[in-house]
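What follows are several structures.
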Structure P
Amino acid sequence: MSFHMHLRAVPDSEVRLEYAWLHAFMGAAWDWDVHQAEHRAGVAESIEKDFSAVNDLCEAGGELSEGQDGAWELPVFGGDVISDPTDGQPPFVRLSPEAVRRAAAFLRDVPFDVLWATAGPGLHASFGPGWTEADVRGIYARHHADLSAFYQRAATAGEAVVTAFWY
């Protein structure tokens with residue numbers, strides 16, 4: 001079974017906070033060719049399987065004081081939730097441009113090493129005995145770097161981010 005978190009940066013004025021519209025909008029962008037083109041353009045990012053654990057990694061920084069730009073937003077599960085009216089599908093999440101700026105500030109201001117020092121042992125243990133700490137750390141360091149670059153670009157462009165969870 002495959003499951004993904006799919007992030008897409010978009011002008012906030014183009015986003016409609018309606019489940020059916022978001023499903024069509026994000027579904028069209030999940031098409032392999034569209035997703036790859038948007039990923040290369042820096043307006044899409046996705047994480048397969050590990051996104052909940054990446055959220056746990058980011059939450060390890062939640063106890064830290066605010067960043068230089070004010071309050072932070074968590075980049076994985078933060079934002080406004082738009083639920084399926086039939087309650088049968090995962091929700092979509094929208095981060096406003098201001099929330100995107102706060103998520104970018106969090107990823108910029110909280111070094112990966114600080115997050116790993118707190119959450120790393122638990123994340124490493126969840127992979128099982130066949131994984132070295134360096135290998136697991138490398139996976140999460142790449143996720144952190146990719147999310148950082150994505151959110152920095154979106155924040156600089158003043159865009160919102162829409163998140164889909166595909167199962």
Structure Q
Amino acid sequence: MVRYADPGALEWVESGGGPLIAVPETVLPFWAGADSEELDTDYDRACEVDGYVGLLPVGDSAALVLGDEPASTSYLPDQAAFVRWSAAHCEGDLLAGVPAALDAAVWEQEIRWQVPGPVLLFDSAWPGGAAGRREHLRVPLTAGTYAVRAAYAQPGPETWVGLVQLRRLAH
């Protein structure tokens with residue numbers, strides 16, 4: 001697979017061309033990816049998500065689909081945000097622009113995501129049971145409800161970044 005993000009400070013997850021998905025660890029076995037005998041696979045459902053983010057039922061929980069484009073993606077715990085590498089000369093340029101991008105972003109409408117705990121980010125074409133053996137990123141979320149908002153921003157003349165920010169809501 002072609003890698004667009006140079007190795008650097010963060011782990012980056014890429015897809016083979018479809019959306020990435022963050023699935024709660026507790027329901028990973030229920031995500032079949034593209035491997036299904038159903039007419040519409042889980043991967044097909046993920047591809048149908050319109051916009052930057054969406055939720056899909058998985059087991060007794062929901063997975064967060066990172067739609068729009070299959071950009072290299074990482075997670076910044078200090079900003080509680082998935083960062084999607086759309087354009088930048090290097091990882092340092094991209095990361096340096098994140099604070100300005102968070103401040104200047106025009107956010108889409110928030111969605112609410114209930115998670116039972118940590119999630120794995122991986123290519124939505126893969127079955128959840130294989131995610132731990134393939135390129136993935138574990139995000140140690142605390143169980144609860146999160147407000148999720150998404151945007152694209154241009155923090156510099158040659159830097160574009162996608163943002164998916166999570167905010168844990170009080171009970």
Structure R
Amino acid sequence: MSFFKHPQALIESGAKIGNDTRVWAFVHILHGAIIGENCNICDHVFIENDVIIGDRVTIKSGVQLWDGIRLNNDVFVGPNVTFTNDKFPRSKQYPKEYPITTVKEGASIGGNATILPEITIGKRAMVGAGSVVTKDVPNNAIVIGNPARVVKILEGNK
């Protein structure tokens with residue numbers, strides 16, 4: 001495979017990175033992660049073991065992708081988006097398995113949004129900057145606020 005790795009990035013052996021993907025400075029990718037082709041992983045991103053990222057995904061700076069996160073093709077994740085993967089976190093107490101959070105094809109998440117665990121963000125949906133997503137987002141929906149609420153359904157993108 002042929003991808004770009006900045007000299008200051010850390011990609012552990014066993015991580016799978018697709019062709020033409022760019023991994024920038026201070027990114028840390030753990031051994032079980034799977035990243036598709038032609039992705040752009042910006043500075044200061046952390047990707048845990050049980051993470052699957054599709055093709056042509058952009059992940060902006062300051063994002064952490066924890067076990068159970070699935071980003072389908074053509075997803076955009078804005079700067080400092082926060083994903084969570086444990087509904088009842090306690091120090092030194094870990095679930096046997098983490099819930100799956102899925103961001104479907106073509107969806108975009110604005111900067112500083114927070115995505116709670118076990119959420120599905122639909123195809124071509126848009127999450128407004130700073131929103132807190134507490135429940136599933138329908139296909140083609142624009143959601144904003146805390147908690148995030150549907151303000152519009154985009155036409156012609158079904």
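Among candidates P, Q, R, the computation of helix-only ellipticity at 222 nm (-39500 (n - 2.57) for each DSSP H run of 4 or more, over all residues; to 500) that gave 0 used structure R. Given a computed value of 37 for relative contact order in percent (Cα under 8 Å, 6 or more apart), which structure among P, Q, R does it belong to? The value was obtained from structure P.
Any read-out appearing in this document is the output of simple, stated calculations on the displayed coordinates, not a laboratory observation. Remember, predicted model here, so these are calculated numbers, not experimental data.
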